[in-house]
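Throughout, read-outs are computed from the coordinates displayed, never taken from laboratory work. Note that the structure is predicted; figures quoted are calculated from it, not measured. Cβ atoms are built from the backbone, for glycine too; each structure is taken alone.
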Structure 1
Amino acid sequence: MDLGLTGRVAIVTGASRGIGKAIAGELAREGADVVVCGRNRETLDEAAEALSKDTGRRIVPVVADTRKWESVTRLVESTLAQLGRVDVLVNNAATPGGLVSGPLAEADEAALLEDIDTKVLGYLRCAKAVAPHMQGRGWGRIVNIGGLSGRRSGNISGLRNAAIVHLTKTLSDQLGPHGITVNLVHPGTTRTERTDAASEKRGANNAIRRIVDASEIAQVVTFLASAKAANVTGIAIDASGGSIPVMFQ
């Protein structure tokens with residue numbers, strides 16, 4: 001299936017490793033040129049070099065901090081300067097699991113605010129920065145990476161993922177008339193280069209009885225970023241292999 005991504009330009013935040021890196025690679029294999037964003041220059045350059053060799057596409061590393069509006073605008077300006085356009089944004093930059101996972105008595109307000117600033121406001125900043133350029137072309141795809149803690153209790157930092165559900169639907173309503181879709185993917189425990197044996201076992205506690213690989217999350221995201229998903233917007237997809245034992249409508 002031709003996903004219509006050849007010649008498109010994507011920005012993937014938090015793409016130095018893990019799910020973000022896998023998404024950047026899958027988009028590139030489908031023909032997109034990709035700007036990979038992260039805060040660590042060395043790790044980012046290594047990821048870009050590896051992805052470029054693997055896919056044969058142009059992979060541009062840009063150091064950026066999504067907690068700062070000036071940094072986000074420089075990211076978009078650099079993308080336009082080097083690749084001429086921006087068609088796809090994948091918001092992925094966040095601390096895995098969040099910074100506040102313990103009991104209420106130990107909840108740190110500053111850490112929670114950092115979680116929200118990085119993930120909720122960070123996603124908002126990036127969407128705000130790319131939207132005018134997508135609107136000008138009448139085409140765009142924004143895919144937000146959330147987390148299943150937004151659908152179940154147990155982790156105070158999970159409220160950031162619940163907030164992204166609202167943000168995704170609101171942006172889909174606002175940007176839909178301009179040919180821009182906005183969707184959300186919720187991974188569960190996912191195999192990345194940092195997954196240990198305990199996580200591998202925990203990740204198999206789902207309907208398919210195996211941990212989901214980062215490449216599988218990337219495939220879902222790439223479809224949502226494609227021309228084939230033009231009628232899909234404002235939705236949240238559980239891509240955890242069925243780890244929550246209820247259906248959400």
Structure 2
Amino acid sequence: MATENTIQQSPDVMPPQDALSILEHLVELRDRLIRAVLALVVATLIAFIFTDPLLQLLIEPMGGLKPVFLRPSEMFVTYFKVSLIAGFVLSMPIILYQLMKFVSPGLTDDEKKYLYLVVPGGTASFLAGVLFSYFVMLPVGIRFLLTFGGDIAQAQWTIGEYISFITTLMFWAGVVFETPLIIFFLAKIGVVSAQQLSRWRKFAILGVFVVAALITPTPDPINQLLVAVPLLLLYELGILLARIA
């Protein structure tokens with residue numbers, strides 16, 4: 001009888017252990033978020049020291065045009081925004097590492113090996129997208145926007161609007177350049193396959209031109225092609241990596 005009672009009560013012992021396991025996961029998530037935020041704060045403070053040359057670098061695509069600021073706090077807010085973005089780029093390896101360590105317990109040993117590609121590969125891909133947008137997209141786009149309607153009105157851009165415009169463009173270009181790495185990892189864990197991606201190519205081409213239209217600074221087809229062609233190449237590279245995976 002005692003044995004039967006023990007057997008009947010044993011299922012009741014499990015929920016607290018499961019609840020504790022969930023609580024441990026939440027605690028780990030909290031700790032890793034704190035570490036990521038601390039890394040972002042420290043990197044932002046470091047980047048604040050170099051904000052002035054960063055701003056000089058960012059306004060270089062404007063040519064000889066000097067931006068203005070119209071509100072008393074606009075320049076300070078712009079300084080802080082540039083510092084925060086630069087801090088995010090500097091702290092990205094640590095943020096990716098914390099994310100990797102959080103999801104790694106749910107993966108197999110074989111999948112964990114490829115997860116370690118996320119930190120160097122993700123950082124390099126993001127920087128490649130930022131550099132592509134700065135050296136390829138921005139010079140053509142800014143030149144077009146400065147000269148469009150120049151016979152009617154004179155271009156006089158505010159520093160806040162300009163920095164928001166180009167940093168948004170550079171950020172999403174960096175995110176898009178993560179596509180091959182994401183495809184490789186998804187293929188490695190069996191979510192997608194190279195055959196599926198090949199079948200989806202026509203939809204991918206449509207999606208690429210939609211994305212290019214959204215992140216291209218100008219509506220002309222030349223600039224959209226400058227963005228769309230590299231995106232298509234990134235998708236094809238993703239298919240190749242999926243075959244390797």
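For the reader, a short list of remarks on this structure follows.
- Structure (1, 2) behind the derived value -26000 of helix-only ellipticity at 222 nm (-39500 (n - 2.57) for each DSSP H run of 4 or more, over all residues; to 500): 2
- Structure from which 2.8 was derived, distance in nm of label points 7 Å out along Cα→Cβ at positions 211 and 235, options 1, 2: 1
- Looking at FRET efficiency 1/(1 + (r/R0)^6) of positions 27 and 147 (r between Cβ atoms, R0 = 35 Å, to 0.05) for structures 1, 2, the greatest value goes to 1.
- Cα Rg over 2.2 N^0.38 Å - highest-scoring structure of 1, 2: 2
- Of the structures 1, 2, the one that 15.9, 50 was derived from, the read-out being Rg and Dmax of the Cα atoms in Å, for residues 75-138 alone: 1
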